[in-house]
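Asks: There are structures below to look over.
Since every read-out is calculated from the coordinates, none of them should be taken as a lab result. Remember, predicted model here, so these are calculated numbers, not experimental data. Cβ atoms are built from the backbone, for glycine too; each structure is taken alone.
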Structure P
Amino acid sequence: MKYKIKDFPEIKEKVEKMSVEELLACVIIPHVTPHDGKIVRNTPGVFVFTAPAEDCIEEAHLINDGREDRALIVSDMEHGAGGALVGAVHFPSMRAVARCGDPEIAYKMGKWAAEEVRRAGYHWTFGPCVDLTMNPTNPIVSIRAASADPDETIEYAGAYMRGLQENGLIATLKHFPGDGLCTDDQHITVPTNPLSKEEWRATFGKVYKTLIDEGAMAVMPGHISLPAFDEKDEYMDMYPPATISKNILTGLLREELGFEGIIVSDAVNMGGYCGYVNWYRANAMFLEAGGDCLLFQHYEDEYVEEMKKQIADGALTLETLKNRAYRNLCFSREYFETYTPDVSFDRDAAEECSRYVAKTAVELYRDRSHTLPIKLDKSSKVLHVIITEIDYPKGAAKDLTRRLEEICGKVDVIEDPRPWITKDAVKFGGYDYVFVTAGVFPSYGLNSVKLVGEVARNMMEGWTRYGVPCIFVCNGDPYFGEQFKGLCDTVINTYGYNKYTNERVLEIVLGK
């Protein structure tokens, strides 16, 4: 059933009496890290970065104890609780879950995520990611989303959303009006979704319309333009990001799709937002366009003074500010009146499902040389080459090295070594096999999900062609094997990573 924020007349009266300074506190979600010394009060939500559960609980108390209008504690949980809590049950990715072929697993992942993080003080997640992986070179979506197919995305992201919300964790659809086609990263610029109206309605529009009708409580617009539904900014000679466009937030999201829940901006420090127009003018434009709350905006003197200037300039009306403050406070109040803090959680069941997803998702993407399966024992000598970007999960390569060391007599490791070093090692090292942990994990501000820049030079010098079989293991970008199709005979894709992933990788390698 479609969600609509509940009205609270007493909050309406309270908002009418608020000063501008108080109202400005009610339209932001700042971020904190437990024990960072920041004191956050009087905002409707606070984003808490990943930390151990006991630290998150302590931070939630610091934020909310003694408050009449409590703040919703928020984090990014796009595929389970691992995005919020150190040591939580960690699922590899939404794409991995979809590869299992069972939407019930996506529901359970949402259910267990809600139960685990609510016990640690959380109430709201910025997920699921309902973007469509329609362009393999898109720098930000990749394995974060279920599929390129809108129906499959509805099936899996919808199941995850229901698992979250039916168990007390607010879900957020992102990034409206749709990422996954662009070749640029909204963290550093304004990408464009190029679809026509008809194409958009049949793809992203279908996803959002269906999930809004099924009860999505929040939507996060991205700093992405959608020319088919918007008007060109003649001064900039381009179309504006959705976050500051009334045509997109009010005309398309509110009116055409009928969304009545909370619209929370993507982070206000991203280049596609505060780089397009002055930070505080963008804030005013977002609120006037139909948005409710500003993510990662901190309540500082500069913010208050600059937003007052926006009001004085007429860019932001007091009526709009009051309306958004009222909606945010009602959203928070409704949550705390609906859910009790008592939550049960079956960690063993969640952990076993996480293991199943990780192992089911791993695939032998290509083995043109028929290298696999192989035999490894204490007489085996292998080289492990690591060619990854900065945000690649460090545990992935270390864990594979550890597992190889348990089997083989000798395992040498070289990381980002320069290609001639790898070539000499392969030519003269006497290795039986070369394992390569390679690729890019989707992350902010990289502007590419392909292996690029200096680290990509490691693919030079022809070291894959010296007669020693090279087995590439790709935990992030599943298109690495296509980027380097001419170089990589044997490629294993894992569609994410958790502590069970390499267990299955080696089963495939050894033919078990």
Structure Q
Amino acid sequence: MLYLYGPSILSGLLLIFCFPKFDFFPLAWIALVPFLVSISNKKPAEAFRAGFLMGIPYFFGTLYWIYHSINHYGNIPFIPSLAIVLLLCLYLSLYTGFFAVLFSLKIGSARLPAMFIAPVFWVTIEFIRSYALTGFPWSSIGYSQYKFLPVIQFADITGIYGVSFLVVAVNGAAADFFIIKRRLRDMPLFSLSQTISGAVILSISTIAVFAYGYFRLTEHRPGKPLRASVIQGNIEQDKKWDRAYQREVFDTYKDLSLAANAMSPDLVVWPESSIPFYFNSDTELTQELFSLQQTLGTYLLFGSVLKKEASGGDGKNLLTNSAVLLTPDGKQSFIYDKIHIVPFGEYVPLRKILFFVDKLVAGIGDYVPGEYYLRAETPFGSFGVLVCYEIIFPGLVRKFYSKGGDFMVTITNDAWFGRTAGPYQHFSMAVFRAVENRKPVVRAANTGVSGFIDSSGRILETTRLFETTARTVALLTDRSRSFYSRYGDLFSYLCIVSTVLLLINISRR
């Protein structure tokens, strides 16, 4: 068992260290080699098991932090909460299992090198995982490179999936070195020419990626100066909606904002659902917020749960997880309702079947999604607001900027995940949204990590977890409209088409 699947498990373990908090990103360029070499001569059933066993440590090691919210706020004991996370990881491991099947079939029948076969199949599988069953693109291998700025700049053409392609291609090239003798022995007509040509093309492509990266990192792009403040209230999750702490929560954000106002920000940003009341429904506190805004005399963006009347006219209220922008004179100028709401966190899929899930976390299943990709218009530029984990969906984010825009704001809570790796991973994914769309990012998180990212992916400043603070940074907005913003995931679609062609070829054989 260990002889057959040990290399796959090793690759899964190595991948854990490529992501936050470890951040040993160079390891990602070779971590898959044991896995790829081991499945290159396996039959489909064995390959699937190898891929499945590789995925379990890979996903559990990078997603273990989900247990924290289930255990601490869902009142699920520690062991069952870990079991729930394990079930999610078993589902995600099906994708790496399917990848292994496709790779083993093609590498055993075609003369193409692994450096081409592996990344094409990997990107296709990652892309499908990002959208299937509402989508879960977390732990995509490209995200491990968020600190490797020269390499990730071409994401403004290919999106995150291009970075995943390059990382897996390099792993594939290393795997080719180990399996070439066996392929020459087992395939009498096998020629080294394709492998050599592939290595040359990969080398030239890698040099081009670095050259493009350094060009993008040093170029000047048009934009306006922006001074933004993020307010990290550091409100404990179980206090956010407790009426006994309502005044304390509001005063925390008020005091931090007044302190930040001394830095003369153009925009002050509070986190997701930061105000401890229903905006516009609780008239007294809403009026107090308007008064605070007039005192600040600047733009204020905050997260709020809004009550909206159902269209049926039956008097039933619907809830939205929203972002609201107030002008310097205390008027409401923009509301965005979160479009991609969290399954089992903000709504319950298949509610009639999963009726018992309401007992896990109080209040879930109450929210409805928004419908419109809106941007706020201000004197210092236009911007979209991504609420919570919307920032992890590249296709969703680009829809805000396909026709323009100047910068990006993302507001989140992240108190759900304690001091685990979750908040750090969440922040790191915003780096790619900045690069893909060439928009600086302003991020306000309830308990951290809050911070600022420029349009080349440089992390300008961050807060510590569970720090009560306000930070102000001067940014340069970016009016560029990237290839990715204009045209989306064309590179991924090309990989999908290539996968289909490769599968047709397998079928014929």
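Asks: Between structures P, Q, where is mean count of other Cβ atoms within 10 Å over residues 3-10 highest?
Replies: Comparing P, Q by mean count of other Cβ atoms within 10 Å over residues 3-10, the maximum is at Q.
Asks: Okay, moving on. Taking distance in nm of label points 7 Å out along Cα→Cβ at positions 307 and 475 from the coordinates of each of P, Q, which one would give 3.3? Can you show the working numbers first?
Replies: On the way: P: 4.0; Q: 3.3.
Comparing all candidates, it corresponds to Q.
Asks: Right, something else. Of structures P, Q, which gives -10500 when helix-only ellipticity at 222 nm (-39500 (n - 2.57) for each DSSP H run of 4 or more, over all residues; to 500) is computed from the coordinates?
Replies: Label of the source structure: P.
Asks: Moving to a separate point now. With mean count of other Cβ atoms within 10 Å over residues 163-170 coming out at 25.2, pick the structure among P, Q it was computed from.
Replies: Among P, Q, the structure yielding 25.2 for mean count of other Cβ atoms within 10 Å over residues 163-170 is Q.
Asks: Where is distance in nm of label points 7 Å out along Cα→Cβ at positions 27 and 411 largest, in which of P, Q? Provide the component values of the computation, followed by the final result.
Replies: Numbers: P: 5.5; Q: 3.7.
Comparing P, Q, the top value of distance in nm of label points 7 Å out along Cα→Cβ at positions 27 and 411 belongs to P.
Asks: Further question: Consider the structures P, Q: one of them gives 17.6 for mean count of other Cβ atoms within 10 Å over residues 51-58 as calculated from the coordinates. Say which.
Replies: P
Asks: Thinking only about mean count of other Cβ atoms within 10 Å over residues 107-114, which of P, Q has the largest value?
Replies: Max of mean count of other Cβ atoms within 10 Å over residues 107-114: P.
Asks: Moving to a separate point now. Comparing structures P, Q by mean count of other Cβ atoms within 10 Å over residues 259-266, which one has the largest value? Let's see the in-between values first.
Replies: On the way: P: 24.1; Q: 16.4.
With respect to mean count of other Cβ atoms within 10 Å over residues 259-266, the highest-scoring structure among P, Q is P.
Asks: Where is FRET efficiency 1/(1 + (r/R0)^6) of positions 59 and 243 (r between Cβ atoms, R0 = 30 Å, to 0.05) largest, in which of P, Q? It would help to have the intermediate numbers written out before the result.
Replies: Numbers: P: 0.65; Q: 0.15.
Ranking P, Q on FRET efficiency 1/(1 + (r/R0)^6) of positions 59 and 243 (r between Cβ atoms, R0 = 30 Å, to 0.05), first place is P.
Asks: Out of P, Q, choose the structure whose coordinates give FRET efficiency 1/(1 + (r/R0)^6) of positions 371 and 459 (r between Cβ atoms, R0 = 35 Å, to 0.05) equal to 1.00 when calculated.
Replies: P
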